[in-house]
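These notes open a run of structures that come right after.
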Structure I
Amino acid sequence: MAARDAEVSTAPVLPYRRAGRGPALVLVHGYLGGSAQWSAEVAQLQDGFDVIAVDLAGYGQANALTAPTAMANHARAVLATLDHLGVGRFHLLGHSMGGMVVQDLVHQAPQRVDRLVLYGTGPLGSIPGRFETMARSRERLAADGVAATARRICATWLLDQAESPAYPALADLATQASAQATEAGLWAMEGWDGRAWLPDIAVPTLVLWGEHDRSYGWSQLEQLWRGIPGASLAVVPACAHALHLERPALFQLLVREFLESARR
């Protein structure tokens, strides 16, 4: 079947990038992210999947939209966008805060998700062990402003921080977040707790983590891995929170192998 031409839309519900044909694969970015961060995944996975990368309200292409302060509302917006696109069932991948969004989405619509990838995320939004508390991030946001805060935080996502080749594009995307979303995201994460739902996640799940992640420590990933029945675990060495930018080929291989195993 011929591949779908690459498509960028800012129209219905949430903006999105879409390319390819096959089973739908929905990519959900995290705090200060956007659909643009998945450019390599859209390009490499579209030969086997209908890849749909959304921009959450307040971030990336959606920075004119008001960001919710409840994770459940981010999840509802993703579902509404998929409804508009006529996508019934799908594979689902969420990174960082997006991992919380997709856990909430699975709780809301478990019958629609085929396979789940929880990448660099955890079940508790206050993120114990994070490089700084949510309250401290809010204090520094108020003192330093959005641009400086976005650049500082996204540097922690990379093993070589601001010296990483991936940093300039990552920082540019992070600074596109609105001031309202930058603060709302911190409140949304801090007020969210998905631990009670873990035993109810019945879809095949891959927990994926970079061993030097400064945002989500091992205890958060271990809770996902041990709490979700039958979950698989992949720990990637020599990378941090944004391992899809540091080790893109390996990241894409792990995701593809996990999703395609459903067809065997």
Structure II
Amino acid sequence: MEKLYVIKIGGNIIDDDQKLVAFLKDFAAVKGLKVLVHGGGKLVTKMASQLGIEQQMIDGRRITDAETLKIVTMVYAGLINKNIVAQLQGNGCNALGLCGADGNTIQSHKRGSNSPLGVGGIDYGFVGDVDTVNTSLLQSLLAQQIAIVLAPITHDLNGLLLNTNADTIAQETAKALSTIYNVELIYSFEKAGVLLDINDDTSVISSLTPIYYQELKEQHRIFAGMIPKLDNAFAAINNGVSKVIIGKAEQLQELISGNSGTAIINV
């Protein structure tokens, strides 16, 4: 099977112009088929604050009310997505930016309080949980050597846009495409990997098993914002994705070669 990289970029990299420029240069240099998934949460929080719209996060997940949905759509599917695509074009990488509604790329449903992620009756608002990924569309674009840039806005096929966790978008896309390609999923952000000490970038866990992950969660040694990322990483490795690595965006080539970051292991 042909190799495909699904790479998620997030965290402080999106907010740092210099780091983003360097990362996109490295991404453009990656050989072969590739999909880039991005978030951009800090810019949404900043804009919401400027507009006087209060934001609420639970376990690293954003509560999305109607006004916040407008902001995340503008920021994710607009400004950030098109800025990334333009920079990739400038690096000689032909790229196409999509959100889930474009070409029915990713269809989802509005999360209910009775879903596994809504335990305790939490109403996440206009947040979507993925139902389907349009693999035939993505395959046709990849066959043309087009790098796909996915924004974490999905739709429900009834005209409703939904904010969807970008780590989940990466996992669901990688999982769906693993039936066609040999998929490697890379979560790249500002940290060197999964850390035993959030303030010590040298405390990287080289590999993480489900049992060890559960132990660390019970000991409250996993930073809350990392939990959605790790849950998605384990879901991917358990559903056909051949390799999952979490690590520093500035070390993209080393992450791809397996020489840095945290490897997610299914044992």
For 1.2 (distance in nm of label points 7 Å out along Cα→Cβ at positions 49 and 225, calculated) the corresponding structure among I, II: II
When Rg and Dmax of the Cα atoms in Å, for residues 145-208 alone is calculated, the result is 15.8, 47; to which of the structures I, II does this value belong? II
So if we calculate mean count of other Cβ atoms within 10 Å over residues 81-88 for every structure here (I, II), which label has the highest result? II
Computed -11500 for helix-only ellipticity at 222 nm (-39500 (n - 2.57) for each DSSP H run of 4 or more, over all residues; to 500) - originating structure among I, II: I
Given 3.6 as the derived value for distance in nm of label points 7 Å out along Cα→Cβ at positions 17 and 33, which of the supplied structures I, II does it correspond to? II
Highest-scoring structure on relative contact order in percent (Cα under 8 Å, 6 or more apart) (candidates I, II) is II
I, II: which one has distance in nm of label points 7 Å out along Cα→Cβ at positions 169 and 193, as calculated, at 2.8? II
For which of I, II does distance in nm of label points 7 Å out along Cα→Cβ at positions 105 and 249, calculated from the coordinates, equal 2.9? I
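Only the coordinates and a few stated rules stand behind these numbers; no lab work does. It should be emphasised that the depicted structure is a prediction, and the values quoted were computed from it without experimental measurement. Cβ atoms are built from the backbone, for glycine too; each structure is taken alone.
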